[in-house]
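Enquirer: Each structure below is given as structure tokens.
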Structure 1
């Protein structure tokens, strides 16, 4: 038995391919066919007779119903090996190429790692409540979830609170999905709405922000027009992002160990010590960034801070403020075009600790 890209076992029975949900390579299983096609059949796992040594007990209580995960029954190490094999096979089959060298994969915790997600939202009359979650594995319905262990904090614990929030809105049946984006310093929730929220709805959303420490956004007319919804006036809340401007932009990059892993792999590949490579890359940043961005004062400040961060990675903080105090928007960036001319309109401070 083999494994497909979406985690189904592949068996050959009477010279016909059968895709078996939840079965793993090397296993002997009992299955039940659920669909018959001309060139293949589909089946569900009934029982495992001889389990794979890589089989583990799924930790999520929703695994098997929720379609968000497909491989929780496969050990994390085996998942990495499977994904690497899939990548190499695709490179060879589709691209006709093969890597000269395969570096060890970068791994992390198998739980709480997912930072982006799109959750379905549905008011289910038979249940008398709103459901928030991924779609069911074998159906287009929103799965009845209460938590998600692969979503990064705090999103994984917000499934039930988000369902209660949407249910309390006057437009509960007009909210089909929620986009989640998580950074080291915050969590953003984008609620897609098909009707304008009322004043009380906005108050509830603002209260949810304060209580949960997240940011909530509404996109009027689609996800390509996301705007901050927390405003004392509903009309102001629906102003398009295209017309918005910002006077200050702040960016913080904090190294939590990934930089060292990448640098160690690069050093091994280039046959240099990590310290020598950091100095080399730091010098390149100090010279190259100003050269690319026009050699102005802001470009040099940015280049020096990035160079210090590369040489001694810790925390890089960058702040950009408009010189005239009027703010810059997407339209300004599109019309100005050249990075050097954009930087001429900004005062940039940058530090590396």
Structure 2
């Protein structure tokens, strides 16, 4: 197998038996051929190889192995094979077998015409893990050591320096698109602003942005059925279009004004609009709660239900208060006007609009 995460060459060649003793000399007996072979078998998904040598190959692993049968060879492949056979070379059906010799077709790490890289196999399977965060185009500048132990690393991404450690990322400055997308745990804190798709389809964790943010916060990517499924996103400033689009669970709290289509096709969760929103808030929402601390224009497909103080808001106020976001929940200060909808779906969502006492 190649050592690179995305090998340019497609052959999937396994380490030979005679290449292992040097590892044993340098390291330990656990690197002997008999010890490492089971792990090679666990890694690969090579049913064709199992049919040739069931003791030397495995099936059901993360790395698919493709073997082209003679019926699928190109004419020049077949001609080369025949020429080699005519000159005394034996046919070798498995070039990964110990002591392989002769002419044959290399097994390839390819499926349905697509090269299978680490990103498409191992990383794809591990993206749900709370201890995994992907930072594209990032350069590790240094590793910080404390009492002989590595405690964090400093990373440079898009010209910004970040310190990462203990499941926490702090970015001093502005962030680009897709910050915290798919994150499952930990926390990300940005001292500046961020672009679109913050926390898209996240399943856990905390994202805090001191400045403004773009559109599609916690939203579903185009063609996806659900947006964020859990976690918390806090934005101190304004936000763009389609905040919380198709979100299913979690909390999004925006301090500044939000643009059109907040809560578009919302399926659950809670969106808090500290300064209200522009047009079409809650359009086609099916479930969930949108809370606005300012009056906002409502679609005609939302119906007034009551004016009251929801008890559950005390839990939200307690939690968000620890994060520096104030949510009114005292009946002496005012009440919330409850609207239900969107009846055009029909939906069972609600919009709560804060009405201070005496206003």
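Enquirer: If Rg/Rh (Cα atoms, Kirkwood Rh) is calculated from each of 1, 2, which structure is the one that comes out at 1.03?
Expert: Only structure 1 yields this read-out.
Enquirer: By the measure distance in nm of label points 7 Å out along Cα→Cβ at positions 181 and 293, tell me the structure among 1, 2 with the highest figure.
Expert: Largest value of distance in nm of label points 7 Å out along Cα→Cβ at positions 181 and 293: 2.
Enquirer: Next question, about the same structure. Of the structures labelled 1, 2, which one yields -3500 when helix-only ellipticity at 222 nm (-39500 (n - 2.57) for each DSSP H run of 4 or more, over all residues; to 500) is computed from its coordinates?
Expert: For helix-only ellipticity at 222 nm (-39500 (n - 2.57) for each DSSP H run of 4 or more, over all residues; to 500), the value -3500 is produced by structure 2.
Enquirer: When distance in nm of label points 7 Å out along Cα→Cβ at positions 37 and 317 is computed for each of 1, 2, which one produces 5.5?
Expert: 1
Quick note: the coordinates plus some simple rules give every number you see, no bench work behind them. As the structure is a computational prediction, the values presented were derived from the model and not from experiment. Cβ atoms are built from the backbone, for glycine too; each structure is taken alone.
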